[in-house]
Structure P
Amino acid sequence: MNKLYYNLFGKHNRKIPFTILVYFLTTFVVVRILVYAWTYEYIPEISLMIKGIEIHHFNLGIFILAVVGYFILTNEKEENRLKLAKIYGIGLALAFDEFGMWLHLNDNYWLRHSLDAVVIISVVLFNIIYLNRIWKKIIEQHIILGKKILSAFRKDVETKSRKILTKTK
């Protein structure tokens with residue numbers, strides 16, 4: 001994967017989001033293929049049942065995200081960040097593959113919301129990786145424009161306030 005990254009980006013510092021995206025999409029595709037194969041009985045279903053309750057893979061994904069979040073917050077070693085990014089991408093895919101089930105609190109795996117969530121996450125990661133500089137420039141321009149608007153508004157308010165104060169004296 002290092003070779004693919006350097007061929008696409010050279011020495012740019014977007015390796016972590018790239019790794020998250022690759023592992024996120026790979027895990028999502030693998031899980032969808034497995035669920036499809038289970039649904040149409042190409043392979044036997046593998047599910048975790050505890051006291052009659054099915055533990056869905058979004059539960060595993062949430063657990064993985066919580067553990068990775070803890071390690072990222074408590075571990076500052078740079079060499080561990082790439083490993084954690086891989087695990088984070090896997091957890092993110094497992095959790096959001098069943099996003100529709102979160103929203104509707106039912107056992108319907110094939111809801112459109114899950115696919116929508118995966119597409120949105122992929123687009124955001126894609127933007128972070130490939131359009132980082134463009135978004136920084138857009139944000140900088142909006143900040144500059146916002147400061148100019150606030151400055152003009154402040155001057156206008158000060159001018160009107162002075163006029164009101166001079167009329168009341």
Structure Q
Amino acid sequence: MDMIVYAALGPEGTERNLARRLLTAALERELSLSELPEIAREAGGKPYFPSRPDICFNLSHSHGAAVCALHDKPVGIDVEKLRPAPRRLAGGLDDEAFFRLWTAREASIKRRGLGVAVLLRPMEPDPLCQCLEGLLEGYIVTVCPSENVTVQTIKIFLM
């Protein structure tokens with residue numbers, strides 16, 4: 001299976017639902033699954049399908065945006081709205097540089113299933129992380145695959 005990332009924008013406050021709808025749409029379009037399999041969570045919070053270990057996915061949402069990464073190997077994804085970076089965490093980085101680093105670190109952690117508490121520790125993002133330039137205007141989207149792959153992106157509009 002090729003790695004694919006679905007992305008959508010919606011009203012703020014609906015991001016969690018939007019992410020789930022993206023996952024449902026991706027599974028239907030890519031794998032012809034008419035129903036969303038039951039979702040469970042690993043100890044670090046990473047979601048997975050117990051009945052479909054052949055399908056790996058990850059979700060993220062931020063301020064009206066949602067993204068879904070789908071692959072046959074572990075994957076992490078993060079989206080953040082480009083906004084003023086928290087100065088106590090930015091370490092002198094400008095806003096865009098901070099959110100590029102932050103999303104790469106978070107996507108790396110999510111792929112490994114480590115839990116977001118690890119974000120507060122110093123760590124370098126996985127070199128396999130890819131910032132998906134221009135996928136959602138005004139947002140930084142980074143995906144972290146388990147291997148060097150081409151990532152297909154699809155922006156969809158859900159009503």
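Of structures P, Q, which gives 2.0 when distance in nm of label points 7 Å out along Cα→Cβ at positions 49 and 73 is computed from the coordinates? Write down the numbers at each step before the final one.
On the way: P: 3.6; Q: 2.0.
Structure Q accounts for this read-out.
If helix-only ellipticity at 222 nm (-39500 (n - 2.57) for each DSSP H run of 4 or more, over all residues; to 500) comes out at -26500 when worked out from the coordinates, which of P, Q was used?
Details: P: -26500; Q: -8000.
Derived from P, not from the others.
Looking at distance in nm of label points 7 Å out along Cα→Cβ at positions 65 and 97, point out which structure of P, Q has the largest value.
Numbers: P: 1.5; Q: 2.0.
Looking at the calculated values, the largest one is Q.
69 is what came out when percent of Cα pairs over 19 Å apart was calculated for one structure; which of P, Q is it? Walk me through the numbers before you get to the answer.
Values: P: 69; Q: 51.
Corresponding structure: P.
Each reported figure results from applying straightforward, stated rules to the coordinates on display, with no laboratory input. Bear in mind that the values here come from a model prediction, so they are computed numbers and not experimental data. Cβ atoms are built from the backbone, for glycine too; each structure is taken alone.
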